[in-house]
Structure 1
Amino acid sequence: MIIERSQKEVLRKRIEEESRRFIQVIYGPRQVGKTTLAQQLEESSRVPVHFVSADLVAAGQSAWISQQWEAARLKLKKSDHKEGLIIIDEIQKIDNWSETVKKEWDSDSRQHVPLKAVLLGSSRLLLQQGLTESLAGRFETTYLGHWSYGEMKKAFGFSPEHYVWFGGYPGAALLIDDEKRWAGYINDSIIETSISKDILMLTRVDKPALMKKLFELGCSYSGQILSFNKIMGQLHDAGNTTTLAHYLRLLDTAGLLGGLEKYSPEIIRQRASSPKFQVHNTALVSAQQPKPFNSVRENPALWGRWVESAIGAHLVNSTLSQKLTLTYWRHGNAEIDFVLQKGDRVIGIEIKSGSDQKNKGMEVFNKQYNPYKTLLVGRSGILWEDFLELDPEELFES
């Protein structure tokens, strides 16, 4: 698979120009092309590259990083090049990885060894912990997220409907003609692996079965607001709301499922709100749906839920790579599906994929907050197919 993405050139430029000063950290969910990108950089690089993966290394072997770093130094020393590159994939799998990387990076800096470093990881939580605790001032991060509709269309010829149902996993794109096989790939290679390897093996989870049930429930309610008390009523041995909120954050850091907070200028009220479930990729919902694509597509009410989830996923992934904040808003019977914020500018977004294009919530939201914009995504506004091709940050441009 060849990665045809704008991030590729951005990362290449950063590695070539900025790695002298910063460790380049590339993170994101599983199966979005991080390893493929690194392999392509290795193949096209003009300098000696030492590319290794920590995926199968025992967690306690922090010395393994030092061994690989020394191998990269020797490769550079034997070459005629003035610079070299070490790439370590799945770095978060090694305990105390950040302390070891800091030691080797600082040693190279003192001895003027021109070795650049690129670290890849799929656990946002553990990467951020290591970066802020040990590597402050030494790193630059790039989020490589789920593929957008525009990227799937260009690489695999996806239609908007295909993208809404099958989502943005490039590795599964060639399997969509066999939905059973496609769903098996999503469930086994992405969902199960992300939970078992990126969460359960790396983070303490006292009730793993509960977290998996929370994920399944969250997928079935993607695009809907549900209080933690109601969630507890639908889950066996649900513990308390603090436990559920913690598990939802873990699922979010793995690029699976998040809970959007309610928009309010008052931060305390916002954090106390009921979450609105939102998957990061609609494939996670479709793969667990017993009905096939064509059956759901022909049901306007059901299909509308998928369209809203696809737009929500598009917005969520944009907030992770850009300085945007995504929430929802509801007051009584008035509701706005999504509230996108950049600095002091606020945009309300309402999704209407069905025949009913009326929305009282937009009027109430406008009067109460005087936002920068309010947008209707539907037949009376921006077509949802067109919205999926927009860069959300461009909405803030005049």
Structure 2
Amino acid sequence: MSFQRAELQELRKRVTTEPRRFIQVVFGPRQVGKTTLVVQLQKNIGIPVWYSNADAVPVADFSWVRQQWETARLKAGNERGLLIIDEIQKVTNWSEQVKREWDADTLAESHLHVILLGSSRLLLQQGLTESLAGRFEVHYCGHWRFSEMKAAFGFTAEQYVLFGGYPGAAELIHDEGRWENYVRHSLIETSISKDVLMLTNVNKPALLRQLFELGTAYSGQILSFNKMVGQLQDAGNTTTLAHYLELLSSAGLLSGIEKYYPEKVRQRASSPKFQVQNTGLMTAASGERIAAIRDNPKLFGRWVESAVGTHLLDQAIRHNIKLWYWRDRNDEVDFVLQKGSKIVGIEVKSSFAKPTGGMGAFQKKYDPHKLLLVGDGGLPWQEFLEISADALF
């Protein structure tokens, strides 16, 4: 595939031209092209590179990181070199081991640069904040945006809404059965089993899977944790569900958008709005035929709103923007973006949606920087999916 993501040029510049050394940490969901990114980076980079993958490293092997580091040092000699370690979160005490080798190189005035890749955001962030403060820069390699799927695979906006932003599944969309099996087994199950259950303490794995299924079915809708307890078997308490939702979000599967309040304490107590991170997950988990979704305007409208949500989730991470929803009695705004002191309200409207007074009530209460209607009667949703949220501010 000749298409290259923008993250590639940024990484290439950091490790080949900038004099100061930082550990470049690349994180993001499975199957979004992180490994492909570093494979492309190695081509014609002009410096010695050593790539290793920690996917099959024994749990108790405490020398593996040092072995990879020594090999990279030998290849680089006294010149600038690059060490790439993939799936770093699989290594026990990885952050302490990386810190030891990095600090040794710093004392030796080494020119070895390092890229670490991982698919578990939660585990990566824990290691970074605990051991590597001041030594790293983070790059988010998220689900593919519509503009990327269009450029690389010729996706239409409708195809992006239905199949989402998984590059590995793009060539399977004309065989619905194969596409669904790929998403279910290679993406969903692998992410849950390898990035959540194997790496974190989950006492009720069946409950976590039920929560994922419930969340994808209700993507774009608000559901209190108390109601979830009533719908799920052996649900435990609301704290358990909130933790499991955080794990699913860290794995790039399902997020819970919180309610907008200026008071932060109230935000934490709010009912989450379920939001898939890729609409392909929603389609595969629904069991619906593609034609049934596409040809039902009301149903397709739900997918469009979720696609707008996935776009905003991605943009929020990339541009350091906070993402909320807002509701006050019968008034509701689908999405609220916040950057600094500025807030932007976004309403997604299909032709079947009933008009509400949400935008007017929100305007009166919070005086937002902007109010934007996406869909019927406003900016076409197809165009919105190619807009940078940063430009709204």
Note: distance in nm of label points 7 Å out along Cα→Cβ at positions 159 and 383 at 1.3, derived from one of structures 1, 2, originates from structure 1
1, 2: which one has distance in nm of label points 7 Å out along Cα→Cβ at positions 167 and 191, as calculated, at 1.7? 2
When you work out distance in nm of label points 7 Å out along Cα→Cβ at positions 39 and 335 for each of the structures 1, 2, which one comes out largest? 1
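The numbers here are math on the coordinates, done by the rules we state, and not lab data. Computed from a prediction, not measured in an experiment: that's the story for all the values here. Cβ atoms are built from the backbone, for glycine too; each structure is taken alone.
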